[in-house]
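Novice: What follows is a group of structures, each given as structure tokens.
Please treat every number below as a calculation from the coordinates, not as lab data. Note that this is a predicted model, so its numbers are computed, not measured. Cβ atoms are built from the backbone, for glycine too; each structure is taken alone.
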Structure 1
Amino acid sequence: MKTSFYNLAWRWHFYAGLFVAPFMILLALTGIIYLFKPQLDPWMYSDLLVVPVAEQRLSADELLLRTHNAYPRGNIGQYLPPSAAERSAQFVVHADGRELNVFVNPYTGELLGEQDAKWNLQAVARALHGELMIGTVGDRLIELAAGWGIVLVISGLYLWWPRGNAASGVLWPRWRSRGRALWRDLHAAVGFWGAALLLIMLLSGMTWTGFWGKQYAQVWNRFPDAMWNAMPKSDEQAGQLNQAHRQTVPWAMENTPMPQSAGAHAEHMGHGGHMRAPAAPLVSLQSVVDTATRLQVEPGYSITLPSTASGVFTVAVFADDPRNDATVHIDQYSGEVLADVRWEHYGLVARATETGVMLHEGKMFGPVNQIIVLLVCLMILLSSVSGLVIWWKRRPQGKLGVPPLRHDLPRWKVAVGVMVAVGVAFPLVGVSLLLIWAVDRMVVRLRPPIEAI
């Protein structure tokens, strides 16, 4: 007799859960921390972020000079103008092998203090959330966990699907139950009610991954070539401005080319076109701020300074409402605006993706969005913990507790097709699914399916 798909789904759900649960717990906890960044930062770092409001601000050039004098051996890479009247200005300084966030009072020029850009609470939470703080390997593990999370949701819904008339234990827990039965009901009910939101969170998060997300962007996120034809371009992409601990340009801009500052001066400074000499901009930082103001770039933007003779100033805002996104590249010698990309230039897929990312981060609708995402994170925590408890309580002593194969339930060919489709859509999941299937087949052949392994 052939093994029913229900049993395979149960085993896949088990394998997926055992692998995914630790990652889901980590992602939920770091997600909650990053979710409340707007509230936590002013509370934790008020001495760095909040300043008394005065009548006149100093120019960006004066603030730049004072920061340079304080860090004469440092390299200033980015400037973040005050996002509100009571907020400080910020410079990103690379000094002595460290990346520092340096905060300056925009009214007095006083240096308020510094913060390690990679080792503060929010930076660590973001880096853990994106790549486990171990680079490419961590990124692939997160992508694999997110992909298997989709398998977990699909297989979980199939297992949850009511096969009787009782709603208790399916739509809500049987509160009078105790022990493993109560944990099972909590797992099933929470998993069902949170399934759709979890899928949205997983899919929107996958767009940032280094393998699947990169392929997705290359296929679906394109701008007309004519947008870049009239300017000299480098071999670098705007996505290189983004790092695990810091977001600079929107997702939609990651695979767009970085323009080059043109003109005889740039060619001379580049020593024959290599363009790797240090930057020596003729345009002042304050004039870049004035250009951003003239172009009505939403406050909260950053200005990335050119690092080479051919580099450009990049004004970018990754807005809470993606309709206010802006990425502006400015020639460091002439001050000419080389590119000004906004929401209206995004394609339909880019708009949907940017909206999904902002919903994912809880920024789209302010506190309401934060509360919804918080609830999703809490549901992920409860579902993950309850799943682990169920496994631990059911697991035979000294064994892993893989669900046994049974033959008394019907097959569901549509579900098999869905799982195959998931494996094709997410290659890392597909490869790992085949490996687990092969290992599972070997185990089944070597050991009769009478009891749990």
Structure 2
Amino acid sequence: MPPATVTFLGGVREIGGNKVLIEDGPDRVLFDFGPSFSPRMEEFYVNFLQPRTASPIQDLLEFDLIPRIEGFYSREALTDSDLKYRAPEVHGVFVSHAHADHAGYLKYIDPEIPVHVGAGTRRLLETIEASSPTTKYGTHDWRVFSDRTPVRVGSIEVVPYPVDHSIPFAYGFLVRTSGGTLAYTGDFRQHGPRAADSHAFLAAAAAEAPAAFVTEGTRAGPDPRPELSEDGVRQGVDGILESSEHLALACTYPRDVDRLRTLYGAAQAAGRQMVVSPRTAHLLAEIAPMFPSGTIPTVGRAAGLAVYARKKLRVAKWEAPYLAEALAAEAVQRHGRRYLLALDLYHFPELIDLRPPRGSPFIHSMSEPFSEDDVDDEVLHHWLDHFGLRFHQMHASGHASERELLDIVRQVKPARVYPIHTNHPEAFEKAGLRVRSPELRTAYPIGR
């Protein structure tokens, strides 16, 4: 029988787009399936210029933006493609977490192929899909796994371990094959509220003396961004709110529940109400039952949490319950000192009605741009300059630092290291172990 192998179909020398295929005899399992954040994607598709919904695989294959996998895509997704439909030849897909670059292409998969997710990720995907007119994940044979409980797909055994990341319900995996164990980190960090989960996964990986360690490396290489923990973010936001007598605004990732909790706690401590969008309120309400009671603030139950009613012509059915007592711009403007308003970049036109006093704080609680040419960042600062808002960068990354990554590799001591989800795989060579910068579509044996 041929040796067990791992093949990287995405995430190679790029951020995002992980697609890790493990084959052991006749059994084939894929880990994660989403688009890349690579500049190459934006060479062809950007903003509203996107693959046609009638022939998505054809449009993505044209520019080599999605892997050519036989027996994987649905009949519908393959419309007009030169890759013809075949019955499933991949026997399972495991999703590490609900970020788009790991789950965004699920909609193209043959619905007969089982998709394995944690219960929390399943709830997140359902909530995101229900509240977004453009995000769809497709119809699947969903299989919900339990923490640290093995799942067998043919001869391959997969053990999911929860890890700390900037979205809840993230996982790393131990994958046991005939050639040995492969550990796959997914995306993770060690400086957030669930750091103990990451430590437990890495300890379990080390205990198996893995033949292969597939690790993300988002922050490997040059990274001038400051290192902050979630507690550090809280301290910074506390100081900003304490020193301001005006409306405070914040911008964060809408699914970063840890950050939303941090901002809510800071608002409470400052005697302010936190005001969120209906979409954020909906997400918090949907996932709250999956946490210990009182852990997640929800509108109508948590004191000091309200919804902002932005100006729009149509109201979706899921939004309506959150708008009955929502605050309009006039109320927020009149009593600005009472509020911390979470505002997406795409909702910035609301500033025209809100008109915060010049010098009001704007807390940017997201990653800094990856380059000085980041268009969204440029636009953001045009708006802030126009209204005279004071910019504060206050963010804790969802990813481990290079120093942490190198320490982890040394502690786990795998036979081989494969860095993905990084622009700088060569940075791992400092660990002094057998690091291999993988090539796309090359099958590497799993084993010592």
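Novice: Determine which structure produced the value 4, 20, 30, 26, 15, 5, 0, 0 for P(r) over Cα pairs in 10 Å bins from 0, in percent, calculated from the coordinates; the candidates are 1, 2.
Specialist: Label of the source structure: 2.
Novice: Where does the value -7000 come from, among 1, 2, when helix-only ellipticity at 222 nm (-39500 (n - 2.57) for each DSSP H run of 4 or more, over all residues; to 500) is the thing being computed?
Specialist: 2
Novice: Here distance in nm of label points 7 Å out along Cα→Cβ at positions 90 and 130 was calculated and came to 2.8; which of the structures 1, 2 was it taken from?
Specialist: It was calculated from structure 2.
Novice: Let me ask something else. Mean count of other Cβ atoms within 10 Å over residues 26-33 was computed and gave 19.8; which structure, 1, 2, did it come from?
Specialist: 1
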